[in-house]
Structure I
Amino acid sequence: MMNNKVSFTNSNNPTISLSAVIYFPPKFDETRQYQAIVLSHPGGGVKEQTAGTYAKKLAEKGFVTIAYDASYQGESGGEPRQLENPYIRTENISAVIDYLTTLSYVDNTRIGAMGICAGAGYTANAAIQDRRIKAIGTVSAVNIGSIFRNGWENNVKSIDALPYVEAGSNARTSDISS
């Protein structure tokens with residue numbers, strides 16, 4: 001299968017370079033335009049794992065696909081490493097779409113997004129905010145915000161989580177004041 005490893009500046013944070021692999025359909029013709037799908041990996045994952053597996057399979061079906069490493073993860077830039085920030089992960093999807101729109105062989109009116117696990121939750125959120133996403137697919141979707149608030153097994157009541165949310169808010173104010 002034809003693929004191309006690329007890196008590009010994250011349009012949402014120009015100090016970070018995103019690393020990705022674009023997969024091409026059989027008999028790819030650069031003069032044609034193709035539907036494209038952005039694949040987002042699970043929390044802590046990288047583009048070569050599940051996102052890459054789905055990207056390859058979908059490319060075999062005729063799509064141009066792109067699996068990328070989120071900012072702060074894998075071969076993408078950013079410190080601290082392995083940062084799992086829902087806002088940044090959601091914005092990464094739009095940054096990848098920004099890149100796709102620069103490619104002549106991508107039909108900008110036919111871009112979809114798919115995510116696995118936490119990547120699925122970020123994909124759903126990105127689709128709410130970025131109208132360029134025309135279709136989404138999810139695999140084992142996880143709402144990371146709910147997990148952060150209510151625990152992995154959903155055993156922390158929202159009301160009991162409020163002191164932690166308050167502490168986080170206070171820490172931000174303290175950090176910025178220092």
Structure II
Amino acid sequence: LIMKPQDAYKFCPRCGGSLKQINEVALQCSKCDKKLFLYPHPTTDVILEKGENEILVVKRASDPKKDSWDLPGGFIIPGETAEAAAIREIKEELGVSIQILDTVGTVAALDYTYEGIDEPHLIIIVRARLKGNETIKAQDDISEYKFVEKDSDIAKEFALDGPKLGLALYLEKYTLKPLE
């Protein structure tokens with residue numbers, strides 16, 4: 001059973017009163033009137049370039065969508081910028097340092113289901129390169145990685161919409177060849 005966030009959250013985190021939906025993105029406590037807003041979770045995905053024609057893709061080591069190909073990245077923690085999150089996530093997942101080249105853009109993903117609840121994401125896509133000669137190691141949330149040609153069909157193997165949309169945005173912006 002997959003639930004929308006507004007159906008999953010029933011009790012106020014402040015007083016324990018029951019929550020009722022007041023609009024598309026907000027719930028309100030029936031006791032203390034606290035409002036709980038159900039906005040997308042900010043995340044970052046990294047398009048890690050190698051040379052002129054290759055990018056790095058990773059295989060997810062855990063759910064959601066375990067064993068599917070993806071772009072590396074993750075959640076932005078409070079107080080962190082998208083760029084800092086990208087640098088931290090790549091260090092955690094691949095054990096290497098990166099240099100952020102620029103921000104590709106943002107995409108909205110509505111297909112991320114975690115523990116039975118739809119969790120919408122706002123994904124900030126950044127473009128980066130390796131900073132030094134460190135060796136990449138799949139670790140943390142990653143079971144394996146590979147470099148693929150930018151114009152490969154790898155996006156067809158992505159199980160989540162966010163990386164598909166992010167890669168399409170990247171290809172459109174940097175290669176003038178939109179993803180089909």
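Output the label of whichever structure in I, II has the greatest value of mean count of other Cβ atoms within 10 Å over residues 33-40. Working shown, then result.
Numbers: I: 24.4; II: 13.4.
Result for mean count of other Cβ atoms within 10 Å over residues 33-40 over I, II: largest is I.
Kindly point out which one of I, II the value -11500 was derived from, the read-out being helix-only ellipticity at 222 nm (-39500 (n - 2.57) for each DSSP H run of 4 or more, over all residues; to 500). Each step should come with its number before you reach the end.
Numbers: I: -11500; II: -5000.
Label of the originating structure: I.
Looking at structures I, II, which one was relative contact order in percent (Cα under 8 Å, 6 or more apart) calculated from, given that it came out as 20?
Details: I: 20; II: 24.
Of the structures listed, the value fits I.
Which of the displayed structures (I, II) returns the greatest value of distance in nm of label points 7 Å out along Cα→Cβ at positions 97 and 113 on calculation? Each step should come with its number before you reach the end.
Working: I: 0.5; II: 4.2.
Top value of distance in nm of label points 7 Å out along Cα→Cβ at positions 97 and 113 goes to structure II.
Using the calculated result 15.2 for mean count of other Cβ atoms within 10 Å over residues 49-56, pick out the matching structure from I, II. All intermediate terms of the calculation are to be shown ahead of the outcome.
Values: I: 20.8; II: 15.2.
Corresponding structure: II.
Every number here is computed from the coordinates shown, using simple stated rules; none is lab data. Computed from a predicted structure; not experimentally measured. Cβ atoms are built from the backbone, for glycine too; each structure is taken alone.
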